[in-house]
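Dropping the structures in below, format is C-alpha cells.
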Structure 1
Amino acid sequence: MNKMEEKIIYRKQYIDKLIAYKDKSIIKVLTGIRRCGKSTILNQFKNYLLDNGISEKNIISINFEDNNNNYLLNSDELHKYILENTDKKVKNYIFLDEIQNVIGFEKCIDSLLLREYLDIYITGSNSYMLSGELATFLTGRYIQIHVLPLSFKEYLSYYGESDELKKYNDYVTYGGFPYLINFEDENAKIDYLDSVYNTVLIKDVISRKKISDPLILESVCRFLFDNIGSCISTKKISDTLASYGRKNSVHTIEEYLNALLESYILYKVNRYDIKGKQLLKTQEKYYLSDLGLKTYLLGKSFNKDFGHILENVIFLELKRRGYKIYIGKNDSSEIDFVVETNNDLIYIQVALSVRDKNTLERELRPLQNISDHYRKYIITLDYDTNDYNGIKQISAIDFLTERVDI
C-alpha cells in the first residue's frame, strides 16, 4: 500500500493534551504498546505546529527504529546533532521516537532540558524507560501521556455509528490498533496482529529481558489472555503450566509477567479492601491492552467469554480517561471496579446483560452491601437504563461513545 493512501484517524484526545503542554518546560513522554499510534500522534502534532506558524526548520523529528538514524543511537552524537541543528533565538520542537533504543539517552535528555529554546517530546514502548534513570534524572520535570489503541468512539469515527453492536463485536474481535483500518480482509488483519504480537515479544520482552525459554513465555501469554478479568497469582500460573508438563519456577513466571507488563501488552489491577480502605497484595486481575491480540493468539473460538471481554473494554476506557482503577473486595463480595477520581470513589459492576432477574439480583447485591454513599453503577450491553435505589444501570455503548458519563 502506498504511504499516501494510508488511512489515519485523528487522535484528538492526545493531540489536545500535547497542545496543553506545548512550550511548558517539561519533557512530554508518550508511552504505550508498539503500534498503538504514538508515532502518528507525534506527526499529527507536528502538522498542528506547522499549521500554526512554526517553521519546519525549527522542528527536529527522529525515529530511532529507522536504520538511517543509527548514527544517532549514541547519546553524545544525538546531543551534538540537536544542538547543532537548532536556533537558540526561537523555540525549537524536538520529537524523539522510541528513545529507549538510544543507550544512555537519560543524560542526553536531561542536558537538553536545560536549553529553554528546546521543547522536547519523546516516545517509548516499555515502562522500564520510566522506572529507571530517566525518572531519577527528570523527577518532577516530565509528564507521561499514556497512549492506548483506538477507543470504541475513535473506531466509530472511522466506521460510522450505524449498527453499533455489530461494530462493537468487530472491535473486540480485531481490536483497536490504528493501522488495522487499512485492512478489510480477515486474514490480513490476523497477519497484522501476528506482526504486532511478535514484534512486542521479540523486541520488548525476549531480547530486552534475555528470555531463555520463549515457549514458557508464550504459555504464560496464552494463560493470561484466556483468563482476563480473573483473579490470578503467579503460583496459579506456575501450577497450571506444570500440569501441562511445562516445568518452571514461580520466580521465572514473575519475571516473565513483569516483562509483559513493562511492554504494555497487559495491565495489572490490584484489589482494594473497601471496608479496610487499603490495597491488597494478592489475587490481582490482568487485562489486555488490545483484545485483537487475544483473537490472534487463541483464535475466535476462545472469544466466547463476552462478559470478561466487556469488562476488559470498560477497563481500557476507564484507564483512557485517566482514572485510578482497582478491583473491589467487600467482605466476601467482589466489585468489578473501584474507580478513584478527585478523592472520590465510584463503584462499577460490569455485566453482559441483566434482563434476567437472577442475574440482576446477583450484580446488584455486591453494590447494595456497600454502606458508604459513593456513586454506584452497573454497565451492560443492554440499551436499558434504570435506577435501583441509587444504583444506576447504564449502557456500555452509551458510556464508550461518551453519550453517558459516570
Structure 2
Amino acid sequence: MKLGINGLGRIGKLTLWHHVGRKHFSEIVVNIGREVGTGLQDIASAIDRDSSYGRLGMYLHGYKADRMIENLSESDGAMTVNGVPVKILREARNPKEIKWGDNDVRLVVDTTGVFNDPTADQDAPRGALRGHLYAGAEKVLLSAPFKIKAEGMSMPEDAVTTVMGINDDDYIPSKHCLISGASCTTTCLSYMIKPLLDHFGADNFLSASMVTVHAATGSQQVLDRLPNSGAKDLRKNRSILNNIILTSTGAARALPLVIPEMKRIGFIAESVRIPTNTGSLIVLVLNLQDDLNDPIKRKKLNSIYSEYAENSPYLEYTEEQNVSSDIIALPFAATVIEGTETHTRTAVIRVNLDKLNIKTDPDAPHILDVPVTQAVIYGWYDNELGSYTNMLADRTVSIADQMV
C-alpha cells in the first residue's frame, strides 16, 4: 500500500522520516505543489537535514548510517530514501487537483495546516480537505484539529477526531473518511487527564486549567514585521527569537472530542510560546472534590500515572529531573509526567448557599464546607517528532491496516 503526504513542512517532513524508517508502506508519494530551489536535489537536501534532529541517517541508524537518499530522477520526481521509493509531486496545491488516483494513493496524511475544515466543499476557491477524496484518496488523516469556519455547522458524520491509545476505537472504517489526529498539545493533555478520570471519575473534577509552555512553530516570525490587514493579534508578528509570546490554544475545544467526559468539567487552556525549536511542557491544574479523612496526596497521583504508564506505550512516568531537551525525539511519548514536580494541597472551600439559585431549608446552615484538593501536574512532550508525529504515524498505520 502507498502512503500520500500533503505538505513537507515540519510535520510533513518528520512524517516522511518516520515512515521511511518504519517501512510499512511500499512507496510514499509527497505532494509539495510547487517548485523548490533548483530542483529535486534541493528537496532531497531539505529532507536529509534538520536543525532540530540532525541528519536523517544519524537519526535512523546512528554512526553506522550509510547514504540515505539515492537514485534521484528529476524527470520522474523520484528518489529512494532509506531504501523506500519516494515520489515528489510539484504541480498542484489544491487538494482536488493532486494526482492521488493516478499514483494509486488511497490514504493521505494532510500536514499543511491549511485545509482544516471538514465541512468545506471540495470546490472551495482555495481548496478543501475533501478535495483529497475527489482526487482519489479514500481516507484523509489531518495532522491538526478540525476547524469549522461557518457558524451553525456541525461536525459531519464522516469526520472523527482521535488520539491514538485514547479513543481510536471511535474511528469506524465504514463510516469515517476524514480523521483528525488532534494536536500535539491535545495529545499530551489527554494522557494527563485520562488516567485521573479513570481513577477518580468525572464527578469528582470541579475544574481544570492548563498552560502549555510551547516551542516556536513555523507560523511565527523570525524578526518583527508589520501585521497583515485586519490582524487582531499583534504579538504573532513579533520575533520568536527574542520574546516570550502569549497566544492561544485549541486544546480546550478539542479535548472533549477525544474525552467526552470533559464536556461537563469547567476547563480553561492557555498557551505561551518560547524561543526553543521543539520540546514543550503542559502545566495542568486540577481542583478535585476530596475527603478530609483521606486526602489526595502527590504520592497517590504519581502512583496512578506510574501504573497507567506500565500498560500504555504512550505515557512515560519519570522521577528524574528533566529539562526540555531531554525529551526531544523520545519515541512515542505522548506525555512524560515529571513526577518530582507533582504538587497537591487540600483545603476546605466555604460555599455560600445564598448565592446559589437553589431552595434551601431556612433553618439549615447557609454555609457549606467542601474539602477540595488542588493538584499541579507537569507533562513534557516533543511537539514535533518524538510525541506527535510518531503517534500520528501509529494512527496512520492502524487506519491503513483496516482498509480493504
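Computed from the coordinates by the stated procedures, all read-outs in this text should not be read as laboratory data. A quick note: this is a predicted structure, and the numbers were derived from the prediction, not measured. Cβ atoms are built from the backbone, for glycine too; each structure is taken alone.
Of the structures labelled 1, 2, which one yields 17.1, 50 when Rg and Dmax of the Cα atoms in Å, for residues 122-193 alone is computed from its coordinates? The partial results should precede the final answer.
Working: 1: 17.1, 50; 2: 13.2, 40.
It was calculated from structure 1.
Work out which structure the value 19.1 belongs to, where mean count of other Cβ atoms within 10 Å over residues 114-121 was derived from one of 1, 2. Of the structures listed, the value fits 2.
Looking across 1, 2, the calculation of Rg/Rh (Cα atoms, Kirkwood Rh), for residues 90-169 alone that yields 1.18 traces back to 1.
1, 2: which one has semi-axes √(5λ) of the Cα gyration tensor in Å, for residues 258-353 alone, as calculated, at 24, 15, 13?
Numbers: 1: 24, 15, 13; 2: 28, 18, 15.
Computed on structure 1.
Comparing Rg/Rh (Cα atoms, Kirkwood Rh), for residues 98-225 alone across structures 1, 2, the highest figure is found for 1.
Can you tell which of 1, 2 yields 41, 24, 21 when semi-axes √(5λ) of the Cα gyration tensor in Å is derived from it?
Working: 1: 37, 25, 22; 2: 41, 24, 21.
The structure behind it is 2.
Out of 1, 2, which structure matches -11500 when helix-only ellipticity at 222 nm (-39500 (n - 2.57) for each DSSP H run of 4 or more, over all residues; to 500) is calculated? Considering all the candidates, the number was obtained from 1.
Which one of 1, 2 has FRET efficiency 1/(1 + (r/R0)^6) of positions 10 and 386 (r between Cβ atoms, R0 = 35 Å, to 0.05), as calculated from the coordinates, equal to 1.00? List each step's numbers first, then the result.
Working: 1: 0.45; 2: 1.00.
Derived from the structure labelled 2.
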